[in-house]
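In structure tokens below, several structures.
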Structure I
Amino acid sequence: MATMKAFRSVRPAEALAPAIAALPYDVYNRKEAKGVVSKNPLSFLKIDRAETQFPDQTDMYSQAVYDRAAEMLTEMIEEGSFVQEDTACYYIYELTMNGHVQTGLVGCAAIDDYIDGVIMKHENTREDKELDRIRHVDTLSAQTGPIFLAYRANEVIHQILVKVKKEKALYDFTAEDGVVHRVWRINDSGDILGIANAFAGISKMYIADGHHRAASAVKVGLMRREENPGYIGDEEFNYFLSVLFPDDELRIFDYNRVVKDLNGSDSSAFLEEIAKNFEVELIGKDSYAPAQKGEMGLYVEGNWYKLTMNSRLQSEDPVKGLDVSILQDVILGPLLGINDPKTDERISFVGGIRGLKELSDTVDAQGDGVAFSMYPTSMTELLAVADAGMLMPPKSTWFEPKLRSGLFIHKF
């Protein structure tokens, strides 16, 4: 059964929350991150990406960068930009984007639940991407970026959140991208016990976004156990910062693909090969967004096409039946030579939030290649893959809105 623990969060002073809250560290490149921090010196990105405090030629993975991040966090706490709760609490974190509301519960999940499979994964992680966050979390002795978890909707938890949301919010602001962020504190002992007991009756939780952050947090926790062989299990390093959302409130956006070339083929021959497994319909210059599962859009040489897959491609297998898997197995691999999309530099991935014009613009700028617009993977598909103990192809899901870093910090 799942463990979800209240904690003494380090959080922004109320008036500073809008300035401090930052998009996740990995949505920016180095130049973009430096620009954000230059414009807003309070942005938490300066701690998540402390290389912004150094000359451009500085190795962003040097220990001096991680040390500076820890120093800045300490400085912000000492000057009162951050405060720490006197007692352990949960929080409600509500995000509203284009009228869609999703309500998360902020707490700390147990690393043992991750190890034992109570927290289910649907993607592989790469060691090189983990190492940066391992060093960041270890040096700061804090998790600063929450893991985005999902759980099957629970009425007991729902009713407690509905009740608390009638109170005045702790934070209430609209970010530059138009997303509204509202936070409430849950410090009533009865509510805290009710939430903890409700999660104790939940058999599985699911990583929606943040696989690398989760793996890094767990590895740091295990390192601390080795350093403290007398640990008893309730130390803070046994837990990691999480925001949990009910599955029926989450939306997954499309995650689209761009390939730099046609692998030596020309567009006519390429389309002929595709027609062996798909119905191919010319759309023209207007972007095409798939309307349902089993459809894809294709952009090549200035035109969009609608691809409708042949029924024989469909599969009851949770992974093989995904549209992104069928694209990989039928087109990307055999026709375009993209056999390992995790490492092949000829393929790039574009989150649907950026719009389909970015696909056509990228292909046009390349002067060659092809783009695919995808129908979003569903939460039902994600849960089915995780429940089966299987893994999706890379870049199968894009969640919006993104959780902000810096609103909640778990120190240990």
Structure II
Amino acid sequence: MSEEYFHILLAPNAFKGSLTAHSAALAMEEGVRRVGRLPNGRVLTAVFAPLADGGDGTLETLVSATQGTLEVAEVQDPLGRPVLARWGRLGGERAHIAVIEMAEASGLRLLKRDELDPRRASTYGTGQLMREAIGAGCRELLVAIGGSATNDGGAGMAQALGARLRDARGRELAPGGANLHRLATVDMSDFLLPAETRVMVACDVNNPLCGAEGASAIYGPQKGATSDDITSLDEGLRNFAKVIKEQLLMDVAERPGAGAAGGLGAGLMAFCGAELRSGIDWVMDVIGFENKLAQCHLVLTGEGRVDGQTVRGKVISGVAQRAKARGIPVIALAGSIEEGADALLNEVGVTATLCILNSPCSVDEAMLRGYALLADTTERVLRILAIRVHALGN
């Protein structure tokens, strides 16, 4: 008599500062393995689908899922210092597609807390990574733009690719968002991006470039901006958008996602003709998420912190929406849960949201114990499932 199986899709995001998405999936798999079977004899099996939403970890997730390759290049960090940064090629028939994770070159994680300065921080290094991929023959660039330390509208990225951004006296614009108010002319005659190269952007926010919901006001503070900085940075981005509209004939100011990554979304649209997509949808499509979901009976997802932003294009909400359409239950596991966030997730299709902590501890301790905590919680969830199966006799 052949055995019957109960397939569980493991689709976590990274637990930032503790586990990569792949490591989180391995921890969940350990919990599945400990339980082994349901009371009705069905064997528990794990189906891997670690995810990212365009932020940190997108590069590794996509390269690993497609058996691609990672490359390394020396580029400039947000403050112009040399740093080794990775970019990747997808595997197989998609080897012409490069993955650029802007956080590798222009991310918050590259700076110490006392170095944060969106007035000076530049996306130049991200443009250098794009240039590396183009030089290696890649015809399509997938740019993940979460986790930035910048607020320069993608000006540095454009300069790295050959655009000349000058002030009214013809001087090249210095790096950083603080100088965008001086922008007067854009010269694209030496721009290096081949016309046939397609650029797609994975983005997990839909903020406009300027204003109360724009890049400077919403994300500037986490990058070190003071209230005065926010006002001047916003004015700089307004001038940036004005010059782009006049000289490149593209109005990016109000485009959804233009304010992502300190305005890099706007810069990629204006200079590279990029198409912005939901990061989680983009990653799911690349890894064949729907095909994996179709064979499963339960989904386990999760990330380090669940809060009000989780329902706005993040991994857990993207997973829940697709699973809900198929009537598949979803359980989300998290290191911390903001008050009221679980109710918001219920509305988008998450069946239950559980914290993985099993005793009071510091954040640092929880991060160090992330793998064990996630494996233990997965085991507990499945043993509760086993009780329900036994009680119902199915």
Structure III
Amino acid sequence: MQRYLVGGAVRDALLGRQSADRDWLLVGADVEALIAAGYIAVGQDFPVFLHPQTREEHALARTERKTAPGYRGFQFHADPNVTLEQDLARRDLTINAIAQDESGALIDPHGGQRDLAARLLRHVSPAFAEDPVRILRLARFAARFADFTVADETMQLMREMVAQGEVDALVAERVWQELARGLMENKPSRMFEVLRECGALARLLPEVDRLWGVPQRADYHPEIDTGVHLMMVLDMSARLHGSLAVRFACLGHDLGKGTTPADVLPRHHGHEQRSADLVRKVCERLRVPAACRELADVVAREHGNVHRSAEFGAAAVMRLLERCDALRRPERFTDALLACECDARGRLGLSEAPYPQRERLAHALALAVAVDTASVAAQATASGLKGPALGAAIHAARAQAVAAGLSAPAA
């Protein structure tokens, strides 16, 4: 039995990057021998095992055969006779098809080191076209390795895959998994640019794809193009270390601009509610987790009001806080403010601009939360108030505290 380090760990070491996981490939091994040696079987679709001491993943060398459309349509074959070269030939990109033996020697039959030096994302073989998930994976790698370009022949192959309907066979859970991972990379805009270039974005996220070419008012958006703006917002969310929920909210915040009637452009009155409606449909289609879905809804509906909130008095600020459910969900509101800052700074020439709305609204929320509502309710009850009148009294007390706090001079 021979053991090889493969995939991302080898690639990242050659790039001088840290790699979180190390994956091993076993050649000349069989399932029975590994189980007898204490390895723990964890693979569902093909033989993958955890090492009994290190718990690192070890997979048997395997080949695969396409049997049906989509990424699940494969039959895998693993036995001691499958060679290292056969296993590497089934991998997606040349930079992921490099192996290292236990003496440190590299095995690179597909020119992965050459493509690393050239900063190129290139498919290993025509078998790339058999698995549509590879389009999403490549786009995600483009977001991680922002200085890499996609080989011309690989882009052409992906376009052919889209035209043949392979992308349409992807299941929602896998699309979301790859999109989520790509959103968390250093330059998420690259993922969407690659997907758009090969035509996959129009199939997977037409709500996003249609934003390119949609104009906006130059006095608010010097970059003018809505799609360009969205990419700048996404990259700002990465720069400001936004969570996945924040980055997804940034992705969905302006979807409604893609449905603005042409005769009113470049104005986009009412796009916030249209954006929220489209975000909801995207979330249903891709089965987006609740935390991402709920934050995206708040940001889509209210980002315009958050931007204008510097002009709001205490009463309007309180209404905004209540619409955002900020008093019950302060952490989510904090994330919403970060997404709004990304939107404001994701504009041409404004990446370093201050965003005082975030600090002001966070301060207003702290003032409202600090009100002793139990005491207010007790006094209101003693005065004979009940039902909705009690809620109105609490609202008034909070608004008064916000008014006093926002008008006080800075310390």
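Please treat every number below as a calculation from the coordinates, not as lab data. These figures come from a predicted structure and were not determined experimentally.
Structural remarks
- For Cα Rg over 2.2 N^0.38 Å, for residues 118-157 alone computed as 1.08, the structure of I, II, III it came from: III
- When relative contact order in percent (Cα under 8 Å, 6 or more apart) is calculated for each of structures I, II, III, structure I gives the greatest result.
- Given 22.2, 83 for Rg and Dmax of the Cα atoms in Å, calculated: source structure among I, II, III: II
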